[in-house]
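What follows draws every value from the coordinates through simple rules; no lab data is involved. All values reported here derive from a predicted model rather than from experimental measurement. Cβ atoms are built from the backbone, for glycine too; each structure is taken alone.
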Structure P
């Protein structure tokens with residue numbers, strides 16, 4: 001006779017663990033998410049696959065019937081294009097400068113708003129307002145009321161008749177983008193400041209630590225995760241800035257303020273070169289994924305998803 005191994009009470013068998021009822025309930029929990037997943041695939045992945053397909057084709061919309069396979073020639077033309085390299089450098093410069101300046105300004109405003117004073121809620125609402133304005137409206141606002149050589153507020157305050165958008169095009173665009181994104185950085189860092197354990201700060205004050213010492217030794221290390229998250233999210237959105245460039249400078253003078261999204265728009269909708277503009281889009285997506293993957297790894301280390309911090 002074959003002995004049957006006894007089953008310990010309270011411990012389910014392997015067959016019971018993988019029962020159809022368990023898998024059915026798991027699918028039932030995931031079912032409400034399927035429409036969102038299908039919508040995301042239709043809206044993002046299918047257009048991207050079409051973009052990859054067209055990147056291997058030569059297709060100019062002003063020449064009907066010109067669609068034909070050219071392999072990697074579009075990618076070779078992209079990397080040989082000096083204007084593409086200029087647009088890439090402008091994009092990197094604008095992203096790095098805007099993210100750093102917005103984080104520094106947001107940190108300063110967050111430290112101020114972390115203190116109690118009369119009218120703090122009203123001041124916080126006013127500081128959040130730029131982030132609530134549509135990017136296109138904000139770009140037109142700065143173009144007409146701040147940088148106008150005749151009626152602009154900058155020339156009214158500093159004197160002269162400087163045409164800021166012509167003489168300092170990239171700096172003017174970056175100023176508008178910083179103004180737009182500083183409230184976002186402020187809110188994120190303010191949440192980090194308000195999550196600090198108050199007993200630690202009180203203990204440091206009792207030990208005789210000054211405000212600057214407390215800020216550099218306790219507050220900044222606590223905010224490191226929030227700073228990395230702010231830098232990552234800000235870079236993802238600012239690298240795709242299009243409204244400010246299109247409405248304020250149209251990428252000019254020449255290519256002085258042209259970034260990658262605007263240059264791709266020019267090649268696709270003004271030059272009607274679908275093949276090369278698709279190749280540019282694929283290159284930009286690949287570079288963005290590389291940078292985002294590196295940044296996400298740093299952020300996961302900071303937040304330590306395993307729960308050790």
Structure Q
């Protein structure tokens with residue numbers, strides 16, 4: 001990212017543009033979050049899993065998932081997770097088993113991730129020819145954006161051929177920032193019908209595009225199916241932070257991109273309230289995204305949201 005401040009800015013912007021148009025994922029280095037902070041987050045996350053989550057995982061998932069199972073499991077994931085909410089209001093103080101050091105470090109980390117997410121959105125705006133701040137504004141509801149973190153561990157799995165760490169899906173929201181284990185791999189994205197590894201790189205932040213960015217860019221940038229495969233060795237850490245629209249934000253394609261991209265009305269993505277999309281997503285998360293957009297389009301026709309009040 002530091003190359004954005006020098007002579008290589010143009011070439012770096014082109015790399016990001018290509019990643020957004022053709023991959024839906026890219027990996028950031030030199031992004032401004034200190035390696036020391038990331039190392040501390042990783043250490044405390046792994047300690048928290050050992051102390052508070054490992055036994056629960058063994059009782060709830062490991063004992064039930066693979067007991068006497070011969071065929072592939074399609075309704076369960078081999079993961080141990082908990083969720084933190086940051087915006088509009090933090091729930092970090094309410095999570096009972098986080099110790100003070102971990103809480104403090106996570107708070108510091110997510111503030112930096114929020115700044116990074118907004119930098120990335122402005123880079124996307126520039127590449128798309130949209131005014132600076134357009135995507136950030138588009139995600140704002142009456143209380144601003146929603147920002148939260150899913151902290152996951154993917155423990156060693158004795159039968160990885162029978163169960164996924166996390167089943168294939170696209171992310172529902174806006175911009176996703178992932179700090180993943182640099183020693184244990186497992187994340188894969190779908191590219192041209194093939195599963196491609198997203199390689200672990202020390203101190204990198206993986207960025208991927210959610211469904212709402214696909215809608216706002218009218219399909220120019222697409223959210224991409226990805227999954228986590230279970231591994232026999234190592235415990236993979238994953239800290240995914242989601243910069244999403246506010247629940248009452250109205251999401252629709254940027255008019256400038258509709259004019260450029262779609263003469264044909266059928267190419268235009270639907271207009272909807274983010275909360276309505278999430279209700280649908282909760283039911284069909286592990287299915288293709290295109291039918292979701294079609295359902296939202298049908299709802300739009302029936303409901304007719306009318307003009308959007310942006311004041």
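Comparing relative contact order in percent (Cα under 8 Å, 6 or more apart) across P, Q, which is largest?
By relative contact order in percent (Cα under 8 Å, 6 or more apart), the leading structure of P, Q is P.
Out of P, Q, which one gives 5.3 for distance in nm of label points 7 Å out along Cα→Cβ at positions 232 and 256 as computed from the coordinates?
Values: P: 3.7; Q: 5.3.
Corresponding structure: Q.
Thinking only about percent of Cα pairs over 15 Å apart, for residues 64-175 alone, which of P, Q has the largest value? Don't skip to the end; give the middle numbers.
Numbers: P: 78; Q: 74.
Structure P comes out on top.
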Comparison of P, Q by Rg/Rh (Cα atoms, Kirkwood Rh), for residues 48-87 alone - largest value held by: Q
Among P, Q, which structure scores highest (criterion: distance in nm of label points 7 Å out along Cα→Cβ at positions 40 and 120): P
Source structure (of P, Q) for helix-only ellipticity at 222 nm (-39500 (n - 2.57) for each DSSP H run of 4 or more, over all residues; to 500), computed value -10500: Q
Structures P, Q, by percent of Cα pairs over 28 Å apart: label with the highest value: P
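Quick check for you: by FRET efficiency 1/(1 + (r/R0)^6) of positions 136 and 160 (r between Cβ atoms, R0 = 25 Å, to 0.05), which of P, Q is greatest? Write down the numbers at each step before the final one.
Values: P: 0.30; Q: 0.05.
Top value of FRET efficiency 1/(1 + (r/R0)^6) of positions 136 and 160 (r between Cβ atoms, R0 = 25 Å, to 0.05), among P, Q, belongs to structure P.
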At a computed 13.2 (mean count of other Cβ atoms within 10 Å over residues 128-135), which of P, Q: P
